[in-house]
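Take a look at the structures listed below.
Read-outs: derived from the displayed coordinates by stated rules, not from any lab. Please read all numbers here as calculations on a predicted model, not as lab measurements. Cβ atoms are built from the backbone, for glycine too; each structure is taken alone.
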Structure 1
Amino acid sequence: MPWTIPDKGEGDNDLQSILFQEHLEVLVEGISGKNCVLSGCAVTGGADMTPEVAKGAVLSNGALFAVAAGTVTIGTADASNPRIDLVVVNASGTLAVRAGTAAAAPKPPARSTNDVVLAAVYVPANDTSIETSKITDMRIMREQGPIVIHRDSASKTQANSAAAVSIFNAAPSIPSGLFLAGRQLRVRAFGNVLHNTTTAMTLTFAISYGGTTIFSDATASYGATADADRQPWFLDFTITAQANNNQRMGGFFSAFGPTITNSTGIGDIGVDEILANSPIGSATGGIAVDSDAGNRTLDIQFTMSAANAAHDWVCQGITVELI
């Protein structure tokens, strides 16, 4: 059971039943979605000083990290007094141990900035093994969405290229075991296109998950009329995990063609110069990517039909939510 405080007499020692300030700070940060666990990362003991940590996913300062299954090493016990250590995922997404100070009445150690706390470990004097009874689960689980797991707030521009290019600044990697049956990924993206050339072009966009394309299509032509006005596009879709290894997608894509610019902003709701304005979806059977067998990249790529210095696309923002 995540984030628990044992009742007196439940754990290996009654010190484990004390509610420390550390517990409350971890709880507040987790509830806010700043530093929390999204899946897995349970810590279990064994016959030595190296507890095991299950694979999982965390948010550290709101950034998504995959955590590979592994072990952590608890330092040598004090000869006279117990201490309390913390097992964490640090701000770089790496497993780490924050060692406490041995004392007759020990307290948890200070955390480093944006540590995601997984467990508190009671280390008795002269201890040589960390059994599960000495481990208090401190994971704050955010298992109910929606919660933002990726955002791009810096614009990305691509000009003079006919290559397939991701609209993400860095395409998100969805950790193994996170996007399983019953979960959804909701994606919203927006930007604009400049078509200031007489070369007719189309824009193809493709959505992929785990290296498998789930949708791809091209817009109507931007035509052979040069236009110095930028025109908007908008993309909104949801991928549903119907099983751990089956995903279906549905959404909407809209793109405006060359026209006069609005007095405020871009686009013109008074005309019908639409290049794309349609629901989009996956094939009936969806795609078959096992989300529990490895980290999977979610990507969106734009491809212009020709390279031209007077034609570019801009992505001004993307959010990816886990639901």
Structure 2
Amino acid sequence: MEFRYLGNSGFKVSEITFGNWLTHGSQVENDVASQCVRAALDAGISTFDTADVYANTAAETVLGEALKGERRESLEIFTKVYGPTGPKGKNDLGLSRKHIMESINGSLRRLQTDYVDLYQAHRYDFETPLEETMQAFADIVRQGKALYIGVSEWTAEQLREGHALSKELGFQLISNQPQYSMLWRVIEAEVVPASEELGVSQIVWSPMAQGVLSGKYLPGQPAPEGSRATDEKGGAKMIERWMRDDVLAGVQELKPIAEEAGLSMPQLAVAWVLQNPNVASAIVGASRPEQIADSVAAAGVKLEPEVLKKIDDAIGSLAERDPAQTKSPAKREA
């Protein structure tokens, strides 16, 4: 496993982060989920990402149980705040001081830890003054409940404003967690340049475009039974945009490119996002322990310029690049 600094801090994370968004606490039985975490640890992954809303808090609980007994100093545990974890009460979502303070305490209980290494704003909250949000984060850092603060899916302008406030308050915003893959490149035009300027790293989710870049979906053919594309509770809606024949045909053109590079299709997808120097880590998930090793093999891979060009020739024209696709809810849905 290779490691990278997160932002311009002295904090290192594994190039591959294990995430349990669509799996633990929902799709995967708890004992298998624990086996996946063990496989991740055995493969050298030390960084784990979750959120209080994943499986309505169950994902945090499962991760906390799975990591129990591990040396805490050897782990980097990330979680997030924004969405509701209860009956959607008037203050049970967003980035108000009340919701942040109550949420961090709940997350720490479920994760069975005194602190998280990175606490992230899961989205931007247009209804709470940014000053209130950043002051709450500053207080959490001072209380030792979080060591670092990050965000997820913030625009370039939101990152600049949040970063400036964090410095005024005595801490620093060091990361952003956006979607990023060969097919979803919306951060490249604005978010990445702003982040490089500010000293903020990307921790990217869905590097395999919800599994489409694995190559298992074929043009003109129904999705394999049991795959994410057939699971209404497990991401079928998100993967829908990529289930077009032109996209699936383009993805099939990546197979010989991956073979020539000595990589599997998933490895090529993960290695591709890691070629971006602003990316500190790629989040991967697993519903079976044996899936972990394949993703981990992408760590430390250097893709030659000619390989990157072939990838662009195959699917570059199919990628979404509009910066306006980076967005948060305009209004809380209470």
Work out mean projected area of the Cα convex hull in nm² for each of structures 1, 2, then name the structure with the largest result.
-> 1
Mean count of other Cβ atoms within 10 Å over residues 101-108 - highest-scoring structure of 1, 2 | 2
Have a look at 1, 2 and say which one yields -10500 for helix-only ellipticity at 222 nm (-39500 (n - 2.57) for each DSSP H run of 4 or more, over all residues; to 500), as calculated.
-> 2
Computing mean count of other Cβ atoms within 10 Å over residues 93-100 gives 21.8 for which of 1, 2?
-> 2
Looking at distance in nm of label points 7 Å out along Cα→Cβ at positions 29 and 237, point out which structure of 1, 2 has the largest value.
-> 1
